[in-house]
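Some structures are shown below for you to check.
Derivation of every value follows stated rules applied to the coordinates shown; laboratory data play no part. Predicted model, so just to flag it, every value in this text is computed and none were measured. Cβ atoms are built from the backbone, for glycine too; each structure is taken alone.
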Structure I
Amino acid sequence: MKQRVLFLCIGNSCRSQMAEGFARVYGHDVMDVVSAGLSPAMLVDLNTKAVMAERGISLEDQFPKPLEQALTPLPNLLINMSGSSLPHFASEIPAEVWRVRDPVGEVQGVHREVRDQVEGLVMNLILRLRQRTGKAAPATEERPKRIKFGRMI
């Protein structure tokens, strides 16, 4: 059974969007994903879109969403990258904290560093979920053969 995973950051314009993009492409067999922000921005950051496109992942159809909207249906796991405490209404959801630098307002190089870190964290989550369900990784060309320091090689 697929897990519903919610990736949360402050503006839902960088980190959580990256995580959602990687999870949709690489973890679609074990999870349904959504991302949200505690204080959603107006748009997904252009640098975030650009560095994800470098990995072949489009965020063009993505947009920032408030946490309340992403809680229906209730997720099985909430990944908190916001650096903030969760609101009381989300405290009952099993959660993990990922400490990831917020690249908002930073140069594209910082977005790449954050992207690479997020990619490694998402790939680790996917592997853990596959181990729990006993699923082998799907045999597709888009799956990376090896991850080293958050980069596909």
Structure II
Amino acid sequence: MKTIASFTVNHDILEKGMYVSRIDGDVVTYDIRMKKPNWGDYLSNGALHTFEHLFATCARNSDLADQVLYVGPMGCRTGFYLLLRDSVSREQALRLVQDCFAFIRDFEGPIPGGQRWECGNYLEHDLPGAKLVAANMLSVLSDWTAEKMEYPQ
């Protein structure tokens, strides 16, 4: 079998940040790496779950909502994938992520989609944990640019 593209990225040198993972036709997949791979520090299940609810809610209510195809966590619990139409510039994608992470950092109240009838694992949420991750990533992305979105070699 062919090795899939994400398994060709050297995870030993990958740092926190936002990268273009792949481009498929008019779809751009962004790798939002929130934890350094293989360092033993991963997103907890509760924080990851809450982050997913808030990130997806924010992105799908933004000015770019019609260009958002998918927001979801990586199975390795080191980050998220964001799939956008290619009509969204890298600068716009970065701004969307920064805005959503600020939304998560500052969020108060019930988790959107967090009721039993709305969610398949409604008891496993961690808002304080999600807020900490968002605040940390905002500091990482504060000086990020479109030019930094290539994977390190």
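Observations on the structure shown:
- Comparison of I, II by mean count of other Cβ atoms within 10 Å over residues 90-97 - largest value held by: II
- Parent structure of the calculated result 24, 18, 16, given that semi-axes √(5λ) of the Cα gyration tensor in Å is the read-out and I, II the choices: II
- Given 13.5 for mean count of other Cβ atoms within 10 Å over residues 10-17, calculated: source structure among I, II: II
- Structure with the greatest value (metric distance in nm of label points 7 Å out along Cα→Cβ at positions 2 and 114, set I, II): II
- Read-out distance in nm of label points 7 Å out along Cα→Cβ at positions 18 and 106, computed value 1.7, structure in I, II: II
- Comparison of I, II - label where mean count of other Cβ atoms within 10 Å over residues 50-57 is highest: II
- Looking across I, II, the calculation of relative contact order in percent (Cα under 8 Å, 6 or more apart) that yields 30 traces back to II.
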